[in-house]
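Several structures are given next for inspection.
Bear in mind that the values in this text are calculations on the coordinates, not laboratory data. It should be emphasised that the depicted structure is a prediction, and the values quoted were computed from it without experimental measurement. Cβ atoms are built from the backbone, for glycine too; each structure is taken alone.
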Structure P
C-alpha cells in the first residue's frame, strides 16, 4: 500500500481542477506535469499548502465553452502532488499520484488564483481506493500481442523486458495513460469500470490504431 493512502471519509469535498486535453490520470498511476501558466502555478502552490491534492480532468471538445472556460467531461481523477521541483525560469515540474476518480457535482466560482474548482462526488468510485492484489482477469498475452504492432505502427520504442515484467494492473494503467489515443478514447479508458474492461478497451484501441497506421502498400508492419 502507498505511504499516503487516504480514507474515503478524508477525501476533500471541494477540489481544484486542472483541465488538460489528452492528459490522463488513473488511480495508482503517476502523471508528470510541467506547470507554467500563472493560474496553474497558483493552483499547485495552493495545493501544497492544503493537502497536496487536486483533480485532473479533460475538456470535452464536443461541447461549447462555458463561463469559466472549456466545457469539461464530468469524470476526472483526484491526484496527490507527490513530488515537485522549481526551474530557474519559474516553472514547476511536478508529479501527481492518482488516488480516486470523481464526478463533478457542481462547478464552483474561480479560486482567487484564477483556477477552476468543483464539488466532487466520489461515491461511485470507492473501489479505486482498495489496493488491487493478485492477477486481474484479463489476458496479458493478448494485450502484449496487440501492443507490439501498435508501437511499431506509431514508431514507439519500448523496453520489452520491462514491459513483460510489469505488474499486470500497473501495465494496463501505464499504457492507458501514455499511449497517444484521442481525447474521447482517453476518457473512455478513464471511465472503464474495472481493470479487465480497461484492458479489453486497450486491446481494441491498439488494434484499430495499428490498422490505421499500416503501410498503404499492404506490407506487414
Structure Q
C-alpha cells in the first residue's frame, strides 16, 4: 500500500500542544498534512474514539487519513483508517481486524526488527529515534542518517523516520532512503503549527532526487 501523500505523519500529543488539539489538527490539515495519528493512550477508549471521530471529520475535506496509535479493535470500532503498533507487537490481529485497505504500521528500533517485518501484514515501519528529540529526552541512541540507511536496507516495507525531525533535517531522512517522516513535538509545541507543518513538507519535497540507493 502506498503511504499518504505527502508522506508526513503528524502524531498527536495533547500534553505538548499549546492550544486545543482539534484547532491544531485543523491548522495542520490546512497546511498540507494528509496523515495524522491519534496517540493519546492515557485517555479512556470512549474519549479516544470521540477524538478520532472529530479528527476524521476535520481531515475528510482534505482527503487526509487518520489512524490510531493503540488498540486495533478500537481503531476498527471508530472506523479509523488504520493503526500503529508498538515495537514487538504482533500485527496479524490488526490486519485481520482492519482488513487490507487499512494502514498498519509497526515501530522498530534496530535493523533486525525491521528485517523481521512481514510485508503481508505491515505497510510501513517507524524507525526511531532518528535524531535527539525533546519529546523523549534520553531516548535513543539516535539512529542518524547512517542508522536510517541501515533500517531502509533491512526493511521489506517503507521506513518512516521519527524523532527530532524538522525542516532542517527532513532532507537528511529522505537522502538516507526514508519513505516518509513523522513529527510530533515540534508541531505540537509550535506557536504556529500550520507553518511548522508546511515547512517540514516543503523541506521533504525539496529533497526529491537526493535519495540514496535502497540497498535491496
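With mean count of other Cβ atoms within 10 Å over residues 152-159 coming out at 11.9, pick the structure among P, Q it was computed from. Going through each structure in turn, the value belongs to P.
Match the computed value 15, 42, 32, 11, 0 of P(r) over Cα pairs in 10 Å bins from 0, in percent, for residues 88-199 alone to one of the structures P, Q, and report its label. Mind dumping the intermediate values first?
Values: P: 10, 34, 32, 18, 6; Q: 15, 42, 32, 11, 0.
Checking each candidate, the match is Q.
If distance in nm of label points 7 Å out along Cα→Cβ at positions 104 and 176 is calculated from each of P, Q, which structure is the one that comes out at 2.7?
On the way: P: 2.0; Q: 2.7.
Answer by label: Q.
For mean projected area of the Cα convex hull in nm², the calculated result is 10.6, so let me know which of P, Q that is. Traced to structure Q. Which structure, out of P, Q, was mean count of other Cβ atoms within 10 Å over residues 80-87 calculated from, if the result is 13.9? Working through the options, I get structure P. Using the calculated result 0.35 for FRET efficiency 1/(1 + (r/R0)^6) of positions 48 and 64 (r between Cβ atoms, R0 = 30 Å, to 0.05), pick out the matching structure from P, Q. Corresponding structure: P. Out of P, Q, choose the structure whose coordinates give semi-axes √(5λ) of the Cα gyration tensor in Å, for residues 40-95 alone equal to 20, 13, 9 when calculated. Going label by label, the one that fits is Q.
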